[in-house]
Structure P
């Protein structure tokens with residue numbers, strides 16, 4: 001049962017916001033989510049969680065793993081990601097011939113992915129939330145960290161206000177919480193367009209295999225080429241193939257609508273982008289929908305990381321703190337790692353019976369949020385920085401020669417090792433009471 005003496009406001013009802021809310025509520029901390037959308041909203045795209053991320057979920061709230069397990073396509077510890085030449089083969093048979101087209105396989109070092117559909121996972125988690133713990137149509141405009149009454153006042157763009165002892169920004173790469181924390185003119189307030197776009201779709205597994213080959217039906221398959229790459233992996237218990245075409249954007253300007261991250265697209269764009277690739281990839285545009293196709297602009301915080309993830313009684317998590325491109329497959333997982341650290345720190349504050357209204361309690365709360373920030377900053381910045389570099393490798397833009405298979409393989413192996421061999425709570429420094 002949540003304690004009425006300690007309240008947390010979470011801005012953002014996405015994957016990380018809901019995971020964190022469930023973790024705090026399980027620890028008896030009253031938590032309310034404020035979401036700008038009118039209802040639960042998440043794109044129907046595939047993504048995956050590593051074993052390390054699932055272990056974090058177990059620490060946060062064991063029911064999270066139950067929900068994920070019920071909707072996931074599961075790999076195992078022996079699975080390898082395969083990287084193929086998607087440009088030079090001239091037939092599908094040649095493209096599937098390992099002796100001719102396989103660049104390398106990289107053991108995932110116990111990453112042990114469980115792939116799912118984002119919207120399914122969000123709705124499954126949302127069903128676990130207590131009634132009344134979410135308010136929709138609430139877009140944060142600003143906040144006031146009020147020293148006088150020891151509260152954070154949240155100001156929404158509909159003119160309403162709310163108060164909490166802690167404000168947690170889980171509002172994504174274009175975070176209003178981060179902008180309010182540092183000010184509109186601070187370099188870290190806005191993410192940077194990585195000049196990469198993604199065209200995503202999901203198709204029945206038989207349609208995907210016919211288009212991309214049988215190698216795509218088992219695990220993650222990346223087909224690389226000049227200035228573009230195609231990632232595919234099965235989801236929904238192997239019945240659906242998630243496909244993403246990534247491409248370098250040569251336009252000097254930013255993405256057409258950076259605040260929304262999506263822009264209308266046509267299949268002809270994909271056709272032009274993959275012209276000259278292997279025939280099966282050059283024709284992948286045919287499995288994309290003729291109507292309602294969009295392209296996603298990829299943004300990150302790699303070149304303008306926030307100087308801290310906490311300030312006063314406010315902190316940021318997930319993409320709001322360390323937004324990354326998707327090429328390491330660790331962006332959402334890194335956000336999941338944030339949650340047990342923050343839950344541990346706020347539970348520590350509550351267990352020490354320090355109310356935020358008292359001076360000692362207020363100091364303990366601030367120190368605990370700073371401890372969270374220190375524990376997560378190096379990891380978050382590393383993922384954002386290295387994910388962008390891996391994306392350049394995918395698209396043969398690595399170094400002066402563009403394509404360097406050996407360096408690409410070495411870089412991936414080191415990255416996977418770093419991602420999986422990490423003690424999430426080992427870096428936490430518990431403040432003195």
Structure Q
């Protein structure tokens with residue numbers, strides 16, 4: 001038998017007791033001293049598994065047969081769960097998902113940051129289905145599978161999953177995947193249209209079609225008719241993000257409202273906005289409450305985006321100084337401040353991963369700091385944040401490990417105390433963990 005034939009030999013199956021969930025939401029147990037990660041399993045379950053990848057210290061595996069089910073197991077709502085790579089936890093009930101995410105946060109804080117909060121915040125929860133207002137859908141014309149596929153990638157594979165609908169996308173898009181596929185099938189450039197960006201606002205849903213070739217006039221009319229039929233604003237992107245433009249000049253300006261702060265924020269289809277509108281509103285409320293902003297306070301907000309926190313902060317503080325690295329977002333933030341009458345916001349553009357010591361906002365004393373960095377965290381800014389003398393910091397995070405790293409630095413090097421931490425279920429049914437932490441100066 002050749003080496004290639006030996007490699008292709010089907011892996012032997014085995015029985016395993018699942019002991020825990022790994023950070024990617026796969027169940028983990030041990031067989032002969034080796035960790036085995038089994039998708040779609042939960043702690044306490046016994047299962048028959050088939051290895052899909054074997055390494056020296058661990059194995060990855062698929063679930064073959066479930067012998068005993070956890071009381072926390074539920075029936076996945078999506079018919080494509082297990083094939084589509086978009087969700088990893090639909091087989092776990094709501095409380096089980098929240099427990100998993102909270103434990104991921106606390107384990108990271110203890111293991112990486114060597115710090116634990118005085119108090120664990122209750123998880124922020126809201127709608128669990130039809131919540132996703134931003135997404136990037138893949139599109140590929142595959143005649144052997146009947147035409148165009150529209151959806152997310154298959155789990156563990158680069159191929160686009162054959163989906164009829166998506167349960168977590170906003171309903172207007174999630175229920176129209178087959179309609180989108182039919183639309184693309186009828187375009188002359190169907191083999192040159194690789195993705196669709198979804199941006200759902202309060203007043204409209206924008207679909208941005210990435211087009212590698214110029215659409216014909218017939219293509220444009222077909223796209224236009226599709227938008228009219230289903231209520232979408234159609235955009236085209238022939239090049240980089242700067243080339244995104246509406247198909248027709250009368251496309252409405254996109255916005256979302258924050259009624260609690262009498263605020264309306266405008267954005268472009270490619271701008272960053274929080275995925276879950278309901279959690280976003282709850283996140284802002286909690287952040288401002290924990291930040292404890294008074295009318296005489298000066299607040300520094302880092303990674304400030306287009307004004308999601310800034311406008312609400314401006315309703316409560318004397319002055320808000322915002323810093324964001326993306327010029328277009330700062331321009332949007334300034335315009336949103338003007339529209340909302342928030343003339344106490346001072347917006348700056350700066351690279352927060354390479355901060356300049358002589359930046360005009362850098363050496364000011366402030367009372368409060370709010371940060372909402374990307375996955376890489378805010379390590380480069382921690383010394384400057386501490387130098388502001390702020391009595392309280394609220395840190396919104398999309399990655400527990402970098403939050404934990406930064407929390408350890410703030411506590412062990414800069415004299416802060418971690419008073420609160422908890423998760424925000426921004427991405428239900430996925431392994432993605434968003435969280436919020438509060439730091440107060442020990443001498444405050």
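Read-outs throughout are calculated quantities, based only on the coordinates presented, and are distinct from any laboratory measurement. As the structure is a prediction and not an experimental result, all values here were calculated from the model. Cβ atoms are built from the backbone, for glycine too; each structure is taken alone.
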Consider the structures P, Q: one of them gives 38, 33, 18 for semi-axes √(5λ) of the Cα gyration tensor in Å as calculated from the coordinates. Say which. Q
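To test your reading of the models, identify which of P, Q gives 14 for relative contact order in percent (Cα under 8 Å, 6 or more apart) when calculated. List each step's numbers first, then the result.
Details: P: 19; Q: 14.
This figure was derived from Q.
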One of P, Q was used to compute distance in nm of label points 7 Å out along Cα→Cβ at positions 70 and 262, and the result was 4.7. Which label is that? Q
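Given structures P, Q, which gives the highest value for distance in nm of label points 7 Å out along Cα→Cβ at positions 246 and 422?
Numbers: P: 1.7; Q: 4.0.
Once distance in nm of label points 7 Å out along Cα→Cβ at positions 246 and 422 is worked out for each structure, Q has the highest.
Here Rg and Dmax of the Cα atoms in Å, for residues 158-317 alone has been calculated and equals 19.4, 58, so which of P, Q was it run on?
Values: P: 19.4, 58; Q: 18.8, 61.
Value 19.4, 58 for Rg and Dmax of the Cα atoms in Å, for residues 158-317 alone corresponds to P out of P, Q.
Have a look at P, Q and say which one yields 2.6 for distance in nm of label points 7 Å out along Cα→Cβ at positions 22 and 374, as calculated.
Working: P: 3.1; Q: 2.6.
For distance in nm of label points 7 Å out along Cα→Cβ at positions 22 and 374, the value 2.6 is produced by structure Q.
Compute FRET efficiency 1/(1 + (r/R0)^6) of positions 142 and 206 (r between Cβ atoms, R0 = 30 Å, to 0.05) for each of P, Q and report the one that scores greatest. Intermediate results must be reported in sequence, preceding the final value.
Values: P: 0.05; Q: 0.70.
Comparing P, Q, the top value of FRET efficiency 1/(1 + (r/R0)^6) of positions 142 and 206 (r between Cβ atoms, R0 = 30 Å, to 0.05) belongs to Q.
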Kindly point out which one of P, Q the value 0.45 was derived from, the read-out being FRET efficiency 1/(1 + (r/R0)^6) of positions 198 and 310 (r between Cβ atoms, R0 = 30 Å, to 0.05). P
A value of -7000 was computed for helix-only ellipticity at 222 nm (-39500 (n - 2.57) for each DSSP H run of 4 or more, over all residues; to 500); which of P, Q is the source structure? Q
